[in-house]
Structure 1
Amino acid sequence: MIQKLFSKTCAAALVVASATTAEAADLVLYTSQPTAQMESVLELFNEQHPDISVDVYRSGTTEVLNKLQAEIAGGNPQPDVLLIADSVAMEQLKAQDVLQPYPEADVSALPAGQYDPEGYWFGTKMITTGIIYNTRMDVPKPTSWQDLLAPAAENQVIMPSPLYSGAALAHVGTVTQQQGMGWDYYEALAANGAIAGKGNGSVRDAVSRGEKAYGIIIDYMAFGQKLKGSPVDFVFPEEGVSVINQPVAILASAKNVDAAKAFVDFQLSQQASEHAVTQNYFPIRAGISAPEGYPDPASLKIMPLDASELMQSTDDLKRTFAELFGG
């Protein structure tokens, strides 16, 4: 079946469909995964399921959730399936009865804690947040989160905003829970001239162009930019990194449940996990090697996160961040 790619009126949307109208889609997917990556993922999915066309809305996790909540309030949620940044957001949706379980999904290759025990959401990859820096600029290589507070980093740091990015929300939530960091750390960043962009892409671009020397960013964007020849490198700070797992879930209101289950099965498959590695993601599935140049995931120091605390404090977190950095 011939695949056609075309744009929606909304610039944030991508459509991959076997019909010429979005209305003909068998599956509606809302996602925060970058557009070019999603195109490649859906090409692979359609090799296995050529009769399932997919209509995709893509934006940052926060904007995806805002759109979904507005649709729910209007009584007409559109997506069958979600693929967004973090499990904290999925837990919030589960608590609101927005998701439906898929307990038959094969989670045998997933580590414990990387999927909902009741089958409401499933992690698909592992994504850490660390520090990107420009290797051509005359600045020290960072090794610690504290290096972003040094005089050499004054007015030279950019980060993604949790008002837009789910990964950024998880990272700020993680850092502010760490002893010796907390909101004091972000107040010190602001005092040192750090700024907030929008998503992680804004951080990647600013550091790659030399507009800023340092950035707080998810790993695959930094490594991907380095592979393209940009003068950047990525550091896993000595205090540790925050982690998200880009979970997938089926909506309780899904109109095409069978197609949604097929998409979840695909996301949990070895083929999809191996494909994620080619897109510079740490694999979440056991038995698959990390991308070339990445450390062994088992060697990473992960900063702990109390997800229930973050769920309860999300609004306050966004408000405090906006007071410090705007938004």
Structure 2
Amino acid sequence: MKAYISLLLLLLSGCSIHTERTLNTYSTNNETSLPNTVLTKLKWHHGAQNCDASQEAAHDIYQHDASTYIIRQSKCLTYEAPFIYVLVGQQAILVLDTGALGKGTSYNLYQTLEKLLGKKQLSDKELLVIHSHGHSDHHQGDWVFDGQPNTTLIRPSKTALQAYFKFKSWPDEQALIDLGGRALTILPTPGHQEESLSIYDPHNKWLLTGDTLYPGYIYIKDWDAYKYSINKLSQFAKDNAVSAILGAHIEMKNVPKQYYPIGSTYQPHESHLDLDVIQLHMLNDALHTNQAPTELVFDRFIIKPMSLFQKTISNLARWFKD
């Protein structure tokens, strides 16, 4: 039954469901399909035409600097190909999301971190594992962290987040995590899902937004909450330097307003990962202009309100999961 419900969630209320589009488009000279990235890595492993014959690794790892890593899981193993962020401080390590590869696969994220960071560093420092939101493609790898030393795993729920960060007025508050010389800001940003959050890393001036904002087809469960969250992020970005907005997927092509359909395991012409802060401000302006839930088509992402049926399926799946 859980497998059936999970399938319904992916097909009807997940991260990348594509239905008929209306035309409410936005484009400026600041939105471009050409590479305009702060990341050295312009091209990620993007799947294969024949995954059965592919020799592509289970993940693609990008090291931005000595203390910052981005892991993308293989599209041949999971079409969602989610991104996982690893931020290292002097005393602690933060892992944002654990991906879509769970117990039924041979993929072990903890072992990946041991190879990436070294067993000594991983055992000597505190390890904090949190999630951008509760969709299954962002927490299937949690199981490998259960029982690990010096590890705190926060379950992907609003209740767990409120308890850990001592939020009393979700989503109005924000919290700080000091990894040791690297203080991260935790920003509740519901809308895509109730427990969605974003993280600001001043070390690289990155705003990590999960499925709240990424180059893809973004379904919105709560329109008013999403407007609130995007306005919060927009205002935050005016008060804090943001070099890049980094989400959890790539679904758009490197041609404006074009995307890969759900289930794609081969994306040879996909967009780059990072978005520009100007695009965040444009989205905020558009959301203020469109008070009612409205599909908004930008060059680098598409915003789509969930239907009542999709919300019902999402809530049902959440009930079964919990």
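Any read-out appearing in this document is the output of simple, stated calculations on the displayed coordinates, not a laboratory observation. What you see is a predicted model; the values in this text were computed from it and never measured. Cβ atoms are built from the backbone, for glycine too; each structure is taken alone.
Here helix-only ellipticity at 222 nm (-39500 (n - 2.57) for each DSSP H run of 4 or more, over all residues; to 500) has been calculated and equals -7500, so which of 1, 2 was it run on? Structure of origin is 2.
semi-axes √(5λ) of the Cα gyration tensor in Å, for residues 124-275 alone was computed and gave 25, 19, 17; which structure, 1, 2, did it come from? Comparing all candidates, it corresponds to 2.
Starting from the value 17.2: which structure in 1, 2 was mean count of other Cβ atoms within 10 Å over residues 132-139 calculated from? Please list the in-between numbers first.
Working: 1: 17.2; 2: 25.0.
Corresponding structure: 1.
Out of 1, 2, which one gives 22.9 for mean count of other Cβ atoms within 10 Å over residues 52-59 as computed from the coordinates? Computed on structure 1. Given a value of 19.3, 58 for Rg and Dmax of the Cα atoms in Å, calculated from one of 1, 2, which structure does it belong to? Value 19.3, 58 for Rg and Dmax of the Cα atoms in Å corresponds to 1 out of 1, 2. Quick check on the output: 16.5 is mean count of other Cβ atoms within 10 Å over residues 228-235, derived from one of 1, 2. Which one produced it? That value comes from structure 1. Highest-scoring entry among 1, 2, by distance in nm of label points 7 Å out along Cα→Cβ at positions 84 and 244, is 2.
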